[in-house]
Structure P
Amino acid sequence: MELRHLEQVAAICRAGGFSGAARELRVSQPTLSKSIARLEARLAIKLFDRSGGAARPTAYGRFIAERAEALLNGVATLTRDLEQLAHGEAGRLRIGAGPVPRISILPRLCQRMAERFPLLHLETAQDSAQALLRGLEEGRYDVVFVTFEAAEPFGDLIRVKVLEDDHVAVVRPGHPALAEPQPLGPRQLMAYPMATARLVPSFRRWSGPFSDAERGNLQAFVSDDFELIKQRVMGAELLTIGPRLIFQPELSQGRLVELPLTWDTPYECWMLTTADRWRSAVVKAAAEAAKAAAA
């Protein structure tokens, strides 16, 4: 079985038929049909049930397609890594980031990488930690930036600590929460409507079970975009939480006021990559650039 056969079987399963797969693979339908027929004859098994223009995979076809996706992703990753090794700065770096590193690290990281590798193609995306880690495992990202709480279970990945900061609450000047005894505990904090991103496990452990009223306050405004969150907090009687560095520009300008918390788990951002990608000089340079950007 050749690599092109894996590509063909996977494409037919995705498209649900030979016509769509042929368009995806940019070959004629007769060429694709003959190739699969020769493969079935060579293996002495039937890969697809053909009827009414559709092609439904048999158990053998599904088995090959499932294994093919992982193998093809591995080949794509190997090809990309070889290109980076051969061409250095003319390669490509795909970066995934959560909402905090998207603001605190990614802009300066991209600038530093562009200055050091002018021909390097950069691709960035923001998503949840779970989606980013899944994308890293599936070969859609070269590096991802997530909290240590998301990184902790993935001991088989290369992990580089990029930054650490305190979690704080912030409000606009004049907010009634400023009259509360400080630092704030969870019941004081969640007595007010909040603008929130995704809640990390350590926050849930610190806060304990939510009452119905607290759950309602936590859902007053939900977004994974901290720029939107800050705008809402500065323009309404909302409170938000996050690493202090996210709010530093507004804190220094007096547009937001900090409320310390009894939540003592620090925010930590880690860069994760695979052992194979860590061999790339570009990926190692990205780790150094991220630490420099965070500093």
Structure Q
Amino acid sequence: MTLPTRALSGTAFATLLLIALLMGSNHVAARFAFNHGTDVATAVTVRSFAIVIVMALLIAVQRVPVVLTTRHRRALPFIGLLVGAQSLCLYSAVARIPVALALLAFNSYPIWTALFDWAVYRRRPERAALIAMPIILVGLALALDVSGAASGLGAAGQWQRIGVGVAFAVAGAMLFSLALVLTQHETHGLDGRIRTAATMLVAGLVAIATVAAQGGFHFPQAAPGWWGLAGLTLFFGTGFTLLFTVLPRLGVGSNTAIMNVEPVFALVLAWLILGQAIAPVQVAGALLVVGTVVALGLRRR
């Protein structure tokens, strides 16, 4: 089923910005957890099953009818697998490189989303989105310091330092964008709470399998780590539920680009809370991304 892309209201645009803030906060909290003994698979497991429990309670208390079509039953497990793998990839990136850089690389996903939407469902990206894509890529290149000029390490040295983390982030972006496209087209009409619960259940099972393969759970070894684990669960759970409830109604091809402001929120929070900083030219790249996506979100259609 092909859904039209709708013009954004001010409320919808503000909601997407709120989701970006929640997701950025989630990753800063995750870095706290990782810095105090938590491993990636443990964090994804705790976060996923906490969200499943909350969603199950909401579904029960609010008496949400659980009605799944054959199409829903086919799509939800695959979407859950994609989100589970994406979560492991992105948190692996956050654990290796500064939070803002991990998220800047991950936030190439609007480009992948538009490409998957075209490749799988033949929905051509809007002209404004096509114009924005190369500008976003230039901003990301500056922010990541791909030439190594800002760090003084040169291209080879810079990529030796951030390459693995960036690769995890880009892999996560591709997985997440495909999950968004499938969510829009294959789960239309399904209540957002049911969609979230089912997706997080499968993602949690992926994380548990990873925990088992790694020899067990690794929980925080200090109080800040526990606060980080609680924070990432709260922020991600709220943002994820909003994301998978709002986007199917708006259309994913162009509107996901608005949430590219997430790395900037994370940049400010990571600087204030974690003491992480990046070079001025990298900040300029981040601002170029933000300016482009804000213009994309506020344009007249």
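For volume of the Cα convex hull per residue in Å³, for residues 92-179 alone, find whichever of P, Q sits highest and give me its label. Walk me through the numbers before you get to the answer.
Details: P: 131; Q: 85.
When volume of the Cα convex hull per residue in Å³, for residues 92-179 alone is computed for each of P, Q, structure P gives the biggest number.
Consider the structures P, Q: one of them gives 1.30 for Cα Rg over 2.2 N^0.38 Å as calculated from the coordinates. Say which. Let's see the in-between values first.
Details: P: 1.30; Q: 0.96.
Comparing all candidates, it corresponds to P.
Assign the value 48, 33, 22, calculated as Cα extents along the principal axes in Å, for residues 28-99 alone, to the correct structure from P, Q.
Of the structures listed, the value fits P.
So helix-only ellipticity at 222 nm (-39500 (n - 2.57) for each DSSP H run of 4 or more, over all residues; to 500), computed for just one structure, reads -26000; which one of P, Q is that? Before the final figure, lay out each step's value.
Details: P: -15000; Q: -26000.
It was calculated from structure Q.
Suppose you compute relative contact order in percent (Cα under 8 Å, 6 or more apart) for every structure in P, Q: which one lands on 22? Working shown, then result.
On the way: P: 22; Q: 42.
Label of the source structure: P.
Read-outs: derived from the displayed coordinates by stated rules, not from any lab. Small disclaimer: the values here were computed from a predicted structure and weren't measured.
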